[in-house]
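Throughout, read-outs are computed from the coordinates displayed, never taken from laboratory work. Worth saying up front: this structure is predicted, and the values here are computed from it rather than measured. Cβ atoms are built from the backbone, for glycine too; each structure is taken alone.
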Structure 1
């Protein structure tokens, strides 16, 4: 019995030693801004090196290579907050140097870092480095999306900006017709019409470029085709789903994506006084949620099963927005299903295994 205990103890020590070997030694917190990056090295409970580097690939690479002279890349974990396109140079350098990069949601870092008095970039870099060390076991390493996905994201962002500007100018034409001098309005109408025409041309060029990228990529083309086979899902919703999920690589569970899109309802109760109804969280990606809402509205007006579901639930007295939210979730489940099965959506599908 005593020998057996010693054997188990030795095995546990070996396991702990193996786990210790793969753990990181240097945690680098990076506060990313448009013009500069604040680096903070955190090692053995101390801040070892703090530097400010311009947000350019060559400067970032030079700084990280100087760190790697004294240690191996396997012992380094770099953590940064997600700041949109400003993290692109850092992510490219980490890919070239094969360094582990963890890009975390800023909200997670803020609420897990405790109370902080004062704020500056140096303190933020320290906070990120400490966060990386404390929650190393929960790190989700970042991997660069494919070139097609990155190009599509840039094009879609530009298209959305131009569409927003076009709507603003169109609103000026219709809303101010009866509320200003006719001569001034005529000249204004001419100028805005020219702007709208130019925007239409630019939007058409971007959309053609988007379609060309999709057609030339087998995976994107197939996924786009499968998603559009679902009632209510159009080209914009399909494209947004592909980009948001990185061609369905970053999300495997549709329920987790429902949480990400603000579709999943959560309970709000506390003690005996707080008894709120289940409701969706406001911490969500509003852009994909808006497109899912439009898709749900479209599906609710069809003669398919979702249209019948909507009419039946409303007739039962259910709140219309609650029913639409349920349809949003159903659409997400169907989109993940057609991608997983690599088959088009079939109305009124009957599982052959359920037929006796």
Structure 2
């Protein structure tokens, strides 16, 4: 199930005996965790640092059966409990089937038995936040975790938000914080932080504290407080590419490399821009408003800053060049996913190809 489905389910008791939060999207992980604790232990528990009734066990150090034993043990002090098991992927045996590993087998058998007959007012919350649903290399590992736990627990898939989903969530959060920030600046910030919603939430809270309740956020404040924004991230990188500015593109590339950006994700964002520019060029649109209307009719939201960027790319590249650029972006994405690639070299070659 998705995090939103999980949060909706928590509003309708009874709670399930066990859940697994699977994926490295930390914004919704934290929100799901807090909401479950509130639903199981009461509203006061959600705000407490270590509420009564909350037990945390690191499954990289303890077997799965230890978690189940804790759930079976009655507490003299808490009428309701949430037993959290972090690093759930660590209980999977390495290089052998579960049936051939007595410790792992015993743990999964105990979990299955508990799910069939759970302790009253006790909920198990397993967490596996090591793997990324969007990473091809992690797909087999995620499938293995799902196969191991799916018969005993409800699985919540913590998938990284798409750029449009991150922008929508960030817009809602900015309103909650009463933060004055323009749509253009917010969309740039989403691009800069690679749609990392957990990071976005932290930076928006930081900006809200900095400018105060009646302040208005500007670009200089964002650059002051957020290191990645000093070069305006992928937005400025793609803008340099759209204008054929090789030196500027290489300069921004260097900054993004030092911040540890995910290049496959940035390639995806840039390719999306070039595809939109190609579509706009084929439809012969002439201004940002027409760009927004074109994609709105296709169910795609384009904010003004992005619409202007799409136009700039279309003006700099011919239709044939755009098609060639998309091929080069696809090749770069393929090369980045090979074993032990030289990311910097691949990206520099891409810049040279796109700014010839």
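Tabulated data
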item: Value 1.3, calculated as distance in nm of label points 7 Å out along Cα→Cβ at positions 181 and 205, assigned to which of 1, 2; result: 2
item: At a computed -1.07, -1.15, -1.23 (log10 I(q)/I(0) by the Debye sum over Cα atoms at q = 0.13, 0.14, 0.15 Å⁻¹), which of 1, 2; result: 2
item: Structure (1, 2) behind the derived value 57, 43, 25 of Cα extents along the principal axes in Å, for residues 53-212 alone; result: 2
item: Per Cα Rg over 2.2 N^0.38 Å, for residues 173-324 alone, the highest-valued of structures 1, 2; result: 1
item: Structure from which 11 was derived, relative contact order in percent (Cα under 8 Å, 6 or more apart), options 1, 2; result: 1
item: Label whose coordinates, when FRET efficiency 1/(1 + (r/R0)^6) of positions 189 and 269 (r between Cβ atoms, R0 = 25 Å, to 0.05) is calculated, return 0.95 (choices 1, 2); result: 2
